[in-house]
Structure P
Amino acid sequence: MRIMAEISKAGVFKLAGRQVKRLGYGAMQLAGPGVFGPPKDRAGALAVLREAVASGVDHIDTSDFYGPHITNQLIHEALHPYSRELTIVTKVSARRGADGSWIPALSRDELTQAVHDNLRHLGLDALEVVNLRSMHGIHEPNEGSLEAPLSVLAELQQRGLVRHIGLSNVTPTQIAEGRRICAIVCVQNLYNLAHRADDALIRNLAGEGIAYVPFFPLGGFTPLQSTTLSEVARQLGATPMQVALAWLLQRSPNILLIPGTSSLGHLRENLAVADLALPPETVSVLDRIGS
């Protein structure tokens, strides 16, 4: 297993008009089971956030519907006042039911409230990046117009509450629609070694200089499992999850990673992939997992 490396070795890419390191951190797993309620170990969650930033992470992904409110409150407690170099990306379009259910929240009032909730819990005057998550599909995109909710976000951007806008769980058609309404700085979709539906989209976004941020880079609630992946990891002296992250870094220069964890050990493992270079023949072997 490889351990801590200098994460700048993984390179940088433009996000929201600034260069961020390609290895970031996703805060979703800091909430309780099912991304609902408080963490079992609050002190541990705070320690993970502080170590991530101390290790050079300058891109954190969150949302006020994680918990709800929990991850943003933890980020505020652990890191406020924030470094000028830290880019916090949040997302809107859902709220949580009392049973932990995920409920679409795309009306003008709901989106406006969501932006204000994120501002309040993060302790910010303006949100650097807000991703509008399409709710036409659950974990994979489905077609359907995003004009109405995206227009609301664009208005909030004009009011200075939101600096930059991204899209999540979207199709190329929806991205094109979005770019007619406002500038889109990033796209966040399901993508990993085994789930390769966005291969062409990633290439096209790279040509446009737009960041692609894969969610569930390690498989999400069903972690990646592959005999090939395990064998490659053994040969390289790494963990399978480290190899899966390294493959993403080498897949395209516009990919920004936000692997999430509530464990200091796993955080260190994830960040260590900055030092893991996959030989071309190994990449070819891994490519076949998703074919």
Structure Q
Amino acid sequence: MRPPLSPPSFRVRWSGLRLLDVGLGVWTGLVFLFLYLPILVLVVYSFNESRLNVVWEGFTFEWYGRLWDDTRIARALKNSLVVASFTTVLSVVLGTVGAWLLHRYRYRFGSTLQTLIAVPMIMPEIVMGISLLILFTTAGLKLGFFTVIVAHTTFCFPFVLIAVQARLQGMDPALEEAALDLGATPLRAFLLVIVPYLRPAILSGALMAFTLSLDELIVTFFTASAQVATLPLLVFGMAKVGLNPMLNALSALFIIATVAFVLFSEHLRRLGRRTP
């Protein structure tokens, strides 16, 4: 029979685990600091009076005020909102219907289809942008709002589909059966029973699609025309020219809006898990 572990040896092992935990905690903190410190500096310097925006000269809201007077930014923001809105609607329709069909019916190549749907989520954006540009050019489509919306929908709707599929995993099959027994058609049962049950996942996926579309740069760069310049394209073009303090203010607003959308989407996703 093995003798019991002596207290000194146990203390040495416990101190080693504590040291490992502290080391991992410090490393995690350094990683987060490396990721978010530049964003914090950008937000702070959006209130800097300096035009060169290199040395802190004082606190001001001037650059936020100038954003509203710049017609280029207003036009680019309008283009981004139009593209993101249409992309969200199409992604919600395709993602919700696709998730329901994959859940409700069994296909011979269902797993392969599921994999192909998820490919745009992991494909490098530059590869997707170039491939979509070749597709649109080969099909004779003129670059504009239509091509950008199609391109954004391609990589946004899988996020909606996966969110809805996760919600469907916990759905009681008796809900649809009860609606059918009461005289509802399959379409009415889907619209009046299934869709309300899926609402938290649909809203969560819609917010995620809207955020992704609003932030997208690389795919938009390959599929948009000069007349359909979105806000990320405008920011990218302004940044190549040189330092502009309005960019910091615009980026700060963009960051706040994106974080708000993502947090609200996560809140809806957790709410959907708790809702029976």
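Where a number appears in this text, it was derived from the coordinates with a stated rule and is not lab data. All of these numbers come straight from a predicted model, not from anything done at the bench.
Which structure, out of P, Q, was helix-only ellipticity at 222 nm (-39500 (n - 2.57) for each DSSP H run of 4 or more, over all residues; to 500) derived from, given a value of -11000? It must be structure P, since only it matches. Looking at Rg/Rh (Cα atoms, Kirkwood Rh), for residues 63-214 alone for structures P, Q, the greatest value goes to Q.
Each of P, Q could give relative contact order in percent (Cα under 8 Å, 6 or more apart), but the derived value 29 comes from Q.
Name the one structure among P, Q that Rg and Dmax of the Cα atoms in Å of 24.8, 83 was derived from.
Only one of P, Q returns 24.8, 83 for Rg and Dmax of the Cα atoms in Å, namely Q.
Here log10 I(q)/I(0) by the Debye sum over Cα atoms at q = 0.11, 0.12, 0.17 Å⁻¹, for residues 135-254 alone has been calculated and equals -0.44, -0.51, -0.88, so which of P, Q was it run on? Source structure for this number: P.
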